[in-house]
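What follows is a set of structures to go through.
Every number in this text was worked out from the coordinates using simple rules, so none of it is lab data. All figures in this text were calculated on a predicted structure; none of them were measured in a lab. Cβ atoms are built from the backbone, for glycine too; each structure is taken alone.
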Structure P
Amino acid sequence: MRPNSIPLILSALFILAVSSKADSRAEPASGGSEAVIRSGERLSVQNCVEIALERQPAMLSAAYAKTAAESRVGEARAIYYPQLNLFSTYSQSQPVLDSLRIPAYQQYSVGAALSQTFYDFGRTSSQVNAVKYSAEAAGSDVDNVRINIILGVKAAYYAFLQSRRNVEVAKETVSLFQAHLDMARSSFAVGERARYDVTKAEVDLSNAGIALIHARNAERVAKVGLDTAIGVKADYEVVDDLNYKKYSISLDDALKKAFENRPDVRALSLRTQSAEKTKEAARSGYLPVLAGSAQYSSQATMPDSWALGVTLTVPIFSGFSTKYAVNETLANYNSLVSSQQQLSLTVYNEVSQAYLNMAEAEETIPASELSVRLARENMDIAEGRYKEGVGTSIEVSDAQTTLSNARLAHIQSLLNYKLTRATLEKAIGGIQ
């Protein structure tokens, strides 16, 4: 091997090492460290959201997709830079008949080739812009995954709070029926009440006990749902903020914010721009490409050589591939434009429905509070009448059941408000 070929080989090894190091730096970070929740720690809904955004695989998947899209931008921009290749060949030939005792013939060569596209009438710039818009759209996809995770966490969080409150209602209902059973037994013992009152109170208490079993199981199921939503199975407590707090926004403002802030709206707009640039790149297939090249080679049996050249490539006929490529990109672009129009209708529908549902849920809260207050008064009256001997066991049972149902309905109205508010916040692109 000639001494002057050694620098070429060393250069090749250096370029491979740099490329490998660059690839390792581009590797996306994996999930991050495990989120630690101390046993018995109290978590707010915001704490749960933060943990979910760190732990949910959907976030990691979207982040990887974004990294891949950003890498494609670099791939497209590579055409702007010179393309340098090192090559090396070696061959050995031996005559089939060795009667002439001709020695084996060996030949090798090493060299480098450099090429550079000078001008392609906007093909490269259009391709770069197309993948750049796609990468930005992938970033919006990450935001869209984020707000969906937030909605899922809030729904699971407030459902768990509802289940805990329902357990408390069920416990108090059992206590009320137990107190009534004790009163009925005392009255029956002194001959003031019939056996029916005792058996009726026992049945009511049994039913209340069954309802408590269902409520406790619903709480456990809701806890599993919350664990799944945040991506953590641990022994923790939650802050009970299942209460009413007015959310002041008009429907017009909500719609305006949705069209400005929703990630899916932004992502589709960027993909439409990407399709437009892809269409431009396809049309540039009709235009020529001007490129330059340089080559240096060192061979065993010939002197070293170099060559410089300029190439103008003019497409004449490519089997109509450019024509069909243009038609495809145009159809894709028109499809995305139509999708934008459809998404506008979807946004209007989602925001309007979420707003109206939240308004309805808001109106039911004071009505449910009034129902609880009246049901409690009614129960007090029924128990008072029963103690005085003028009321019946059925009146007390009905009053206690009505109070329990009213309390459960009030809890449900608070949950509905929280969920419809969270849905509206998601519909307008997150908390603003």
Structure Q
Amino acid sequence: MIHRRLEWTEPEKLAAEIREWFGSGSGDVDVSAIADAVAQGGDRAVIELTNRYDATEATIESLEVGLGQAEEALEDLDPGLEAALRTAAENVRLVAEAQLGGDEKKVELPQGQSVIVGEVAVVSAGIYAPGGRATYPSSLIMGCVPARVAGVERLVVVSPPGPDGKIDRTTLAAAAICGVDEIYAMGGAQAIFALARGTESIEPVDVIAGPGNDWVQAAKKAVFGEVGIDSLAGPSDLMIVIGEDTDTGIAALDLCAQAEHGSESPLLAVGPSDSALDGLVAEVDRIAADNPSVKDCRLTCVVAPDANLAIELANSFAPEHLQLMDAESANMADRIRTAGCVFTGPESATAFGDYIAGSNHILPTDGTGKIFGPLSPQTFRRKTARVSLDHAAVCRLAGPLDAVARAEGLPVHGKSATARMDPDRSRNG
């Protein structure tokens, strides 16, 4: 594990320096060639790119994966693993249902008109389940369950196949548990463009959600506006705040667990003293030495003068995951405004949120927590409004409307309203 120590400075400046060392992620790559290839070649191009980058030891000829394969994978799944996936799906469902607050409400206004506000689900959603370094049936659950709770009718899953040209069977089993409607073996930027714009065999979707590498994030940026996206989710990151009495062995395990997502994942530890951080670094190095999956990762350590400033740094850094492991910082958790998900207390490891606690692990990364939040049913729902006026309301509002319209140089807007003031006007219906 590579680590370094930074001197305390102004939080915004310090946060920028930390991210500069790790390199800005969230899509700083050029995916225009892939976009053009998918637009021009459709399925053929996606298959070619998938064989080039993912199915390196086999040649796939079709993107679609039959739902029967998912059911077969579920039948073959270890019972303990199946129970764990079902527990995760049920807990995420319960939390997602609690997040629903879109009951339709009718607002009666003083002039006599009414506005009914509510929300509806988008018709279709595409969930990206990453592959490559590891497989992520948990990410599939995190994306699919809230989409179903939201009311999405058509639920599509895409995931890059392994070198053998097949999607990981645990991921397929998770798709069966979630009752998805379509599955396609494809990954990377080409999968995002295919979902957004369609191919011969893939109908486009309304919203795309799920974490991924820089190529995936760049593609999501490119199609945002054509379709909705959840956030820019990936690469993963973790910030922990420790105290003098924090169990550094446990804290080090939490950092190393997050390091398993890849060397591009930023890790930040904030402590009250050099000695506290020295103990943490020693434990991290010990764990990394025995676990090759984390040895190449990088850790930044910062001594914060006090817990208040540690909280300020957290809000400036906007980590995807934030662990407040000491009592003083945990008591200030309500002051956190930008983290994707906050874990309070020494027992609340990010790993629980990654898998089974019920919170969602598809979270904003690379500091985008300042504008995005966790994936939830709201990701797949849009606000609606229906307006109704009777003749009395028209008479009260048309004059003021006409005045505003003329002031804006749009007189026909005013005529559209004032024409309705005539009580003898022929009305249909």
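One of P, Q was used to calculate log10 I(q)/I(0) by the Debye sum over Cα atoms at q = 0.08, 0.17, 0.18, 0.19 Å⁻¹, for residues 91-250 alone, giving -0.31, -0.99, -1.07, -1.16; which? Don't skip to the answer; put the middle values down first.
Working: P: -0.61, -1.08, -1.13, -1.17; Q: -0.31, -0.99, -1.07, -1.16.
Among P, Q, the structure yielding -0.31, -0.99, -1.07, -1.16 for log10 I(q)/I(0) by the Debye sum over Cα atoms at q = 0.08, 0.17, 0.18, 0.19 Å⁻¹, for residues 91-250 alone is Q.
Taking distance in nm of label points 7 Å out along Cα→Cβ at positions 219 and 395 for each of P, Q, which is largest?
Working: P: 3.4; Q: 6.0.
If we compare distance in nm of label points 7 Å out along Cα→Cβ at positions 219 and 395 over P, Q, the biggest value is for Q.
Looking just at mean count of other Cβ atoms within 10 Å over residues 307-314, which of the labels P, Q belongs to the structure with the highest value? Working shown, then result.
Working: P: 10.1; Q: 21.0.
Looking at the calculated values, the largest one is Q.
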Work out which structure the value 0.85 belongs to, where FRET efficiency 1/(1 + (r/R0)^6) of positions 51 and 267 (r between Cβ atoms, R0 = 35 Å, to 0.05) was derived from one of P, Q. P
Ranked on mean projected area of the Cα convex hull in nm², which label among P, Q comes first with the largest value? P
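Work out FRET efficiency 1/(1 + (r/R0)^6) of positions 187 and 363 (r between Cβ atoms, R0 = 41 Å, to 0.05) for each of structures P, Q, then name the structure with the largest result. Don't skip to the answer; put the middle values down first.
Values: P: 0.40; Q: 1.00.
Answer by largest value of FRET efficiency 1/(1 + (r/R0)^6) of positions 187 and 363 (r between Cβ atoms, R0 = 41 Å, to 0.05): Q.
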If helix-only ellipticity at 222 nm (-39500 (n - 2.57) for each DSSP H run of 4 or more, over all residues; to 500) computes to -24500, which of P, Q did it come from? P
